[in-house]
Structure P
Amino acid sequence: MNKNSNTYQILYAAIMVLLVGVVLAFVYMALKPKQDVNIANDKRSQILNALHISAPNEAEIPATYDKYVTRDLLIDQNGNITDSTKNVAFNVDMSKNIKLSKDQQQLPVLECTLDDGSKKYVIPIYGAGLWGPIWGFVAVNDDGKTIYGANFSHASETPGLGARITEKEFQKQFENKSLFQDEKFTSVSVMKKGQKPTNGSDYVDAISGATITSRGVSTMMESCMAAYEPFFKKLKQ
């Protein structure tokens, strides 16, 4: 075959594309189990951080998680437990779950037991920042009212601005804040410094220069946590 012909060049390019595709597919399949483990461990680490717990090292993350996260729960719109199969809450993909209608969304809860025997309930939340998705895990005390800890993360927020939602200084503000005022669910607002919410809810200071991301956290807290109001009230009782 004439190597200078169009037919040869097209055939050569097609074969090379096919070979490269096969190699990339093989590499992807070979690395996927390890990637899945890393993604799962990163999620476990974020959940533990909401509980103010960190594993001694990366290899100990699964064991540390299993020690403190004692039960997975799915609840319905009335706050009743519908499923407690192992990992049923952990495996909920919040990026997909949030796009469903309210009556189709799953409501995952991670029941945790700390070293002192106290119970905490970790709620996964998901929302939108300035440049992409943001998400978090909020640990609620067994009074069903106050926040024990929170951990937030993001996909592509601006370093030094919106990305600061991952910093302990910002997350620590949520500790001991109340989700209820006068028995009414009000969430916890993120407000520009010097401002207060009109509904009387507890609030934290927004990140300076990151108005949209801060507002995204506030909206995420309110929209996601509101669905758990019946569950929280059952805990209080």
Structure Q
Amino acid sequence: MGLKQNIEGIQARIEKAAEKSGRKASDIILVAVSKTVDSEMVRRAYDLGLRHFGENRVQELQNKLDSLPEAHWHMIGRLQTNKVKDLVGKVQLIHSLDRWKLAEEIDKRGQQAGLEVPALIEVNISGEIQKAGFAADEVEELLKQAAQFKSLRIHGFMTMAPLTDHAESSRPIFRELADMKKRLGKNSYHNVELKYLSMGMSDDFEVAVEEGANIVRIGTALFKE
């Protein structure tokens, strides 16, 4: 299968999963994870209708953004504080706000640039030691503390389920984060608007959408030959 067929297949599966959760495919943002492909392939994907692209590394994101500035770029990988200055004003959304020190740096760099910087709190729902992110019981306090930010804006949550061959085993993880968003979304926090739920990748995105994801991050299933 080629790229066009892959995209159409993924979009059809998103549409079916969205219907199960009472939504439309247009409610779901498909972020094409382009870390394994070159700028030419990204351009092809853009020409075939994709608009959102995600990268794990800042340098690679900058390179591809330079070749396709009209696309919407997302930072989805772990972000070092010394790289924040290179992203402010360039990315649509930072998915990987995983520690307080990073929040402070994003806010500082945003103030220096005179820009608001949207980000998602990465939540380590599964509790895996090797995974980054805030523990589930830390999130509410972070939202309360967001009032002190001048540039950083919290727009929702992101998580990654444990790697598995069975997508259904990811469902409890996704459901827990969706429940957290629903519960905390009833409160009012300054500089917080819980509108995005970024969860689900190539092997489990349909389950994620069924459980409430409105951003999915898909690479392998899109760009495979």
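Values quoted throughout were computed directly from the atomic coordinates according to the rules given, and no laboratory measurement underlies them. As the structure is a prediction and not an experimental result, all values here were calculated from the model. Cβ atoms are built from the backbone, for glycine too; each structure is taken alone.
Here are the numbers for the structure shown:
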| read-out | value |
| --- | --- |
| Identity of the structure behind 14.0 (criterion: mean count of other Cβ atoms within 10 Å over residues 134-141, calculated), options P, Q | Q |
| Highest-scoring label, criterion being distance in nm of label points 7 Å out along Cα→Cβ at positions 126 and 142, among P, Q | P |
| Which of P, Q leads on relative contact order in percent (Cα under 8 Å, 6 or more apart), largest value | Q |
| Computed 0.95 for Rg/Rh (Cα atoms, Kirkwood Rh) - originating structure among P, Q | Q |
| Label whose coordinates, when distance in nm of label points 7 Å out along Cα→Cβ at positions 6 and 182 is calculated, return 3.4 (choices P, Q) | Q |
| Per mean count of other Cβ atoms within 10 Å over residues 102-109, the highest-valued of structures P, Q | Q |
